[in-house]
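Below you'll find a set of structures to go through.
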Structure 1
Amino acid sequence: MDIEKMITAVQRALHIDVDGRAGPQTWGAIYEHIVGPLGVEENEDSAVDSRSQGVIETLLPEVRPYARELLFNAAAAGIRIKIISGLRTYEEQDRLYAKGRTIPNTSIVTHARGGESNHNFGTAFDIGVFEGNQYLDDSPKYKAVGVLGMELGLEWGGNWKNIVDQPHFQLRPTWANGMSERSMLAELRRRKAAGDAVYA
C-alpha cells in the first residue's frame, strides 16, 4: 500500500477531509484519537499563549490544528503572532458591520453582515503580529505569515480583491472547492440552520 492510500484510509477512518495528504488536520485528528484532546502548556517558549488558545477553542475542531500550526510555523520563522478573533455570532458580526455606518466616530471594519462571514461558522480566524507586547496594525510580517498560512492550505484574506484583510485566514471545506464565496456562504448558512456538519 502506498503512503497516499494509507493517509486516505486514516482520514476516512477518522471522519475528516480526505485528500491523501497528512497536514495539520490529519495529524491533529490522529493525536486526539490516540492521546486525547489537544492541550497547551503555556511557558515562555510556547508559541500558543492563553489568549490564542481561548480563541482557537471557539473554532470548529477541523480548523483548530491549522491555527495552532500557523502559530508554531510563524514562531519558527521568528514572527510572534496571536490568534485574536475566531467564532462570531450573527449578532456580533452585525455590530462590527455597523462600525463606520451607524455607529458614530468609527471606521468601517467589515463588509460582511451576520451570516456573510466565515467567522460566523467557526471556519475563520484573525491573527495579530506582535513585537514584544505591542500589537502591530501594519507590518510586512503579515505577508510572511500569509505565505505560511497558504502553505498549510488556508485561504488568506491578503489575496482578496474587494477588501484586503491580511490578518484573516479561513479553511474552505472540500465540498466548496470551485464554488464562489457567495455560494459557499449560502450553503454554510443552510447547514448551520439545519444543524448539519460544516465539513461533512
Structure 2
Amino acid sequence: MIYKKITGFLRAPVSVKLSKLRRLYYRRIGRMYYRRFFKYFGDGSLIFSPLNIANPDHIFIGKHVHIGHGARIEALMGWHGGQQFSPELEIQDSVDIGQNFTIGCANKVVIGRNTVISFDVFITDNDHAYEQIDVPVMQQPLIVQKTIIGENCFIASGVKILAGTVLGKQCIVGSNSVVRGEFPDYCVIVGAPARVVKRYSAQSGRWERV
C-alpha cells in the first residue's frame, strides 16, 4: 500500500505533487500547532494560510474541516467599549470553506456539519449601533445576536450572513445574497435583502416556488 502511494506520487504531474505537499504541510501545522491553541481542532482538518486567527481558544473546529487560503477567523474576546464578550465559534465536522472567508464572533456562531461555503463569504453575529449621531459608528456599542447555519447547507460566493441569522437544514443561498433573519429547512434563498424563492415539499417530493 505504501509502495503504491509513493509510486503514484512520483508519477503524478508537478501540480498534483505540489497540491499534495501543501495539504501535507498544513495538516502537519494542524497537528503540531492548532491543536495546542484552539478550543478543539479535529482530525483531518486543514486551514490553508490564514490571514488572521484571533483568540483560537474560543474556536471549535470539527473533524475534516477544510478552510481555504486567506481566511479571517476572529473571536472577539474581552472588554470592548464597555461591553464584555466571551464568544463561542463552532465549525462542525466536514465543513468545506473556500478562500477569502471572513467570520467574526462576539457571542455565538455555529456552522453545521457538511455545509459547503464558497469563496468571498462573510459571516458575523454582531453589528455596530449607529443611533448616536455625534459618535463615530465604530466607537458605538455592538449589537450582538446568535448566528446559526444548519447542517448540509450550501452558501454560494459573495454571500453576507448578518447577525441574528438562523438557517435551517440544507438551505441553498444564492451568490451575493445579503441574509438576515430566520429561514426554515430545505429552502432556496436569494437577493439583497434575501428571501425564500423555493422550498422543498415533502408532499410532492419537489422543490416548489414560493
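Read the figures in this text as sums done on the coordinates, not as results from a lab. Only a predicted model underlies this, so the values are computations on that prediction, with no experimental measurement involved. Cβ atoms are built from the backbone, for glycine too; each structure is taken alone.
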Original post:
Which of 1, 2 yields 17 for relative contact order in percent (Cα under 8 Å, 6 or more apart), as computed?
Top reply: 1
Subject >> helix-only ellipticity at 222 nm (-39500 (n - 2.57) for each DSSP H run of 4 or more, over all residues; to 500) derived as -11500 - corresponding label from 1, 2 >> reply: 1
Original post:
Ranked by distance in nm of label points 7 Å out along Cα→Cβ at positions 61 and 85, which of 1, 2 sits at the highest value?
Top reply: 1
Subject >> mean count of other Cβ atoms within 10 Å over residues 21-28 derived as 18.4 - corresponding label from 1, 2 >> reply: 1
**OP:** Taking distance in nm of label points 7 Å out along Cα→Cβ at positions 29 and 173 as the quantity of interest, name the structure among 1, 2 where it is greatest.
**Re:** 2
Original post:
Which one of 1, 2 has FRET efficiency 1/(1 + (r/R0)^6) of positions 117 and 133 (r between Cβ atoms, R0 = 30 Å, to 0.05), as calculated from the coordinates, equal to 0.60?
Top reply: 1
Subject >> Of the structures 1, 2, the one that 0.65 was derived from, the read-out being FRET efficiency 1/(1 + (r/R0)^6) of positions 13 and 125 (r between Cβ atoms, R0 = 30 Å, to 0.05) >> reply: 1
